[in-house]
Structure P
């Protein structure tokens, strides 16, 4: 049996007018979601950019983006 863990991540841009309360709520909601490994912001350089690491065998980025949009309807997934 393999013990490998698959981890993927994606970047989300929150709307610049999102309040700090919205960010805190998004972080809490995502951290409680099954399959999410970590959620973090880089407050100093990019305060409206969030990086979400997750296990793609347990949840998809589309599902997570949907959760984020419950708090910030204008959030967008960054394309690379």
Structure Q
């Protein structure tokens, strides 16, 4: 019988922060009534999204640079298309 896989399986991460950052996140947690763990999850997700976006932008830029001559030639070929 196949095992049932858990949706939204969670892993525990453990790391240290300096006391200044700890104090700030604790203060914000109390102020917003959002658990520190949720603030950390959101911060990690935002950081990952930012890195992935930058990676995609770099890939697109490299693709455009690699295909520059092709795009230039295609543009030149269509230059007179609407001048009939």
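Once distance in nm of label points 7 Å out along Cα→Cβ at positions 18 and 66 is computed for every structure in P, Q, the highest value turns out to be that of Q.
Source structure of the calculated read-out (helix-only ellipticity at 222 nm (-39500 (n - 2.57) for each DSSP H run of 4 or more, over all residues; to 500), -22000) within P, Q: Q. Between structures P, Q, the calculation of distance in nm of label points 7 Å out along Cα→Cβ at positions 34 and 58 yields its largest number for Q.
Figure out for me which of the structures P, Q the number 47, 24, 20 belongs to, where Cα extents along the principal axes in Å was derived from the coordinates. Attributed to the structure labelled P.
Read the figures in this text as sums done on the coordinates, not as results from a lab. Remember, predicted model here, so these are calculated numbers, not experimental data. Cβ atoms are built from the backbone, for glycine too; each structure is taken alone.
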